[in-house]
Structure I
Amino acid sequence: MTRSPNILFISVDQWPADLLGVAGHAVVETPTLDQLARLGVRYTNCYAQTPICIPSRRSMMTGLTSRGHGDRIFQPTLPMPKDAPTLAKTFVNAGYQANAIGKLHVFPQRDRIGFHDAILAEEGRSHLGGPDDYEVFLADEGHVGEQFLHGMSNNEYDWNYWHLPDRLHVTNWTTLTAARQIRRRDPLRPSFWHVSYNHPHPPLVPLKSYMDRYASTNPPPAITAGWSEAVDRLPYPVRLQHDKLAQRTPESLAQIRRAFYALCTHIDHQIRLLIGTLREEGILDDTVIMFTSDHGEMLGDHGLYGKRLMHDASSRVPLIVVDRKGRDRLSPGTCDDRLIGLHDLMPGLLDLAEIDCPAECEGISFLGSEKRSHFYGESLEGPLASRMIRDDRYKLIWYPAGNRFQLFDLQTDRSEVTDLANDPLFAPMMEHLKSELRKNLYGDDLNYVDGDELIGLDEPPFTAPANRGLSGQRGIHYPPPPPINQDKVAGTT
């Protein structure tokens, strides 16, 4: 065993916190993650401060808030802050070998952000740096440019079976590549592996064997509420998201959920192979394991899909941490309900490895006694903006467009069914949380404040999105797609 622990940091894309068997979900099968939760600690109030891919990943990799690293909107061509020590670089400086496998979502695409190597699967974003390693693998296997022949969009909710041999699925490729990296480590140094799975983020293209195992299940119906059923009175950003995608019949939604669950269970089973590789290499007991997601997924609740919103299904993520064997820093099989953000992962992992955290980090280690009383979240800017503040019980969401508010009691109403914002009994709580929210505002948001009052901005006229591009539908990738404006967000047209 090495003196310092190995670190296996597993991340997934778009997996909500409650979509685990151990969290009480009645249908989804996650036996591996459930067992990891029994071996470690499950943090039940971990949030993506900005529930969007790039901002969340920047927080994971720098220990910085969205304000600190400069992105709360999704900026594909924004480099990492030059003065911010990355998680990988900090481990490398402490003598670790560090490798990333899967999705990094950085710019330039081949920026290793401190890793010794990064073997990438970037969802077909060749305009950000050419074919990624997974696309090269498909070409080597005789399927050049065929990644998206299933016909499903990366940001919509139709589903199809995976169209190539099972072994070519990106989930299998990520696992195989990561396992080989574990086998190829330098045995004289500790290792840090960041294994980042693309799914369950759409496209919803599960293997047939995993879809079939859910064929006879009955996924829970969509959560609805008075506030979400009054579509024409939804806050502007929420209504835009509601109208962007076609609303589904109950059976169609059930199929979408089965496909989503199938992608989750596939990943869960593949994680077993990583654990098995560590065991066979004789280093499992000396390895810290962390599992989390960059953000959640509304998955039809309240008529909404995707992320970007501050509701819990979109912004709260799973976090499971297993310490190396024989340590007493974490209590196996327990839950910790402290308020955590993805920017807390870097100081927490460094704490587990007994490495000093860079002073630039804004996060708080999840190991220590220090706990925050409030957590602030933010998503997008201008009319699309939403801001969130929550304490150990109540959550306030502010939509500057139209100066709209929602208030939820998360102790009694985890599904956010009852909006208390206009209930006079909760007026003192509203004022308290507004005050805490104001302390966190910066940039253009300050234009929407007058003294101590949140005044917002005028709500634009609502126009349903045309969505001519099917939310960023990919095409045939050979010959390669022509270069386009790299700043353009694929899912917006």
Structure II
Amino acid sequence: MATPRIELRQLHIDDYQQLRQSMIEAYENWQGAHWQEKHLKRLLEIFPEGQLGILVDGKVVGSALSIIVELGSYGQQHTYEQITGHFTFDTHDPDGDVLYGIEVFIHPEFRGMRLARRLYDARKELCERLDLRAIVFGGRIPNYHEHQDELTPRAYIEKVRLREIFDPVLTFQTANDFHVKRIMKGYMPDDAESGEYAVLLQWDNIYYTPPAKRVTGEVRLGLVQWQMRPYRSTGELFNQIEYFVDAVAGYKCDFVLFPEFFNAPLMAPFNDQPSHIAVRELADFTARIRDYFQELAVSYNINIITGSMPELKGDKLLNVGYLCRRDGSSERYVKLHVTPDEASSWGMQGGDFLRTFDTDCGKIGVLICYDVEFPELPRLLADEGMKILFVPFLTDTQNGYMRVRNCAAARAVENECYVAIAGSVGNLPKVHNMDIQFAQSMVFTPCDFAFPTNGVKAEATPNTEMILIADVDLMRLKQLHRFGSVRNLRDRRKDLFELRYKPNDKA
């Protein structure tokens, strides 16, 4: 007899028919365990490396399917439907801490070839490579129905551990270094063989290294409500910038947010020129200011969102800003929708790229002022995993401010995220088109039981120079995504409508 050829690899959607046939044979007494093609397709979309198949002579005879979750969001008593999001797998969280096994099976004809062990070894390697702290899953106890009249689940598990009773699943798991965490009732209501019980099993990754700062917990935000005032030099502007960075860093903030066009006072020497010329003179300062912000981010150990400044890219005048991270790196963002006044007075144009930014506190987004009034943009960022949206703004009247404020508050609810807005106050009588400013900087939250009733975490005093400090809890967002009174992101009718971003190849 020829030696069979065994291959272990990631599954493909084309494997489904062979996979289904093996499932039917593996679960001949439990038809409810058969996965549909749409389930495999979804898993391959969100976490392809977690979907493993094992082939014998080219035929798929078994698989191990997994997702990543933040186990603390569910606790040790949960059901299979809860952990899989009612089989939508929306519970998959790339920032989670455990690899959660949702399926392992081998075709009966190929049992005894140690194929399941290969799948588990591959899972362990994946867990180590992704630096997750453990593999966890709810294990069936399929032979329990033979003993449930005389043994409690606890007694049955103990006898399996002592090798007095053989259970095809639990005996195998304990032999592979998995330990029992607890017994779960009602884990799979259709699993009559297990008496609807399951055992929460865990394998610990001894190589796990917790990140310096996990994306679960409080993040401290510092908002600068900036007073417009004349400056005789860039040195005076830099002194004012450092003053606020120093003050906010003193409160151990993770981020500091500056307003839109906070550097406008530097246009005063060019006030005798037309506005569209003066703003281009202001653009000459942008690179120097950006470099200075980058130095401050490192020296004060804080992530800086630099508000926005004019920038010339060829003949195109843009409204841009920078995320200056405390690790020394930086990235650029650009205003996509310019206001009619920006276009007519300055000849400013909108940018053509949108993206989220990775930070040591999770994914963030930045939209400049008017952009937050277009709900499609924050929704696209939320789909990429944005947890905090920063909005530097500049408004001259209360009408303009209320548009920004109300839209920002709505974006927090719609996208289940935090939104921080920061603006400037005061007057600049010697700068055309920048005469007056009105602002009240704020931090908005979703509206649910874990958050303020009015959706306002913190608010500054209107039209007063000050800093605003607020702590936001990213774990509460994770709880909201899964267990909120309403779930705006999850409950969207994607069968009826969709939103997509058309990236510009020149971005």
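When mean count of other Cβ atoms within 10 Å over residues 52-59 is calculated for each of structures I, II, structure I gives the greatest result.
Among candidates I, II, the computation of Cα Rg over 2.2 N^0.38 Å, for residues 28-219 alone that gave 1.03 used structure II.
Structures I, II were shown, and mean count of other Cβ atoms within 10 Å over residues 196-203 at 21.5 was computed from II. Here semi-axes √(5λ) of the Cα gyration tensor in Å was calculated and came to 55, 22, 20; which of the structures I, II was it taken from? Checking each candidate, the match is II. For which of I, II does mean count of other Cβ atoms within 10 Å over residues 268-275, calculated from the coordinates, equal 18.9? Working through the options, I get structure I. State the single structure among I, II that was used to calculate relative contact order in percent (Cα under 8 Å, 6 or more apart), giving 11. The correct label is II. When distance in nm of label points 7 Å out along Cα→Cβ at positions 236 and 484 is calculated for each of I, II, the greatest value falls to II.
Taken together, the values in this text are just the output of simple stated rules run on the coordinates, not laboratory data. All of these numbers come straight from a predicted model, not from anything done at the bench. Cβ atoms are built from the backbone, for glycine too; each structure is taken alone.
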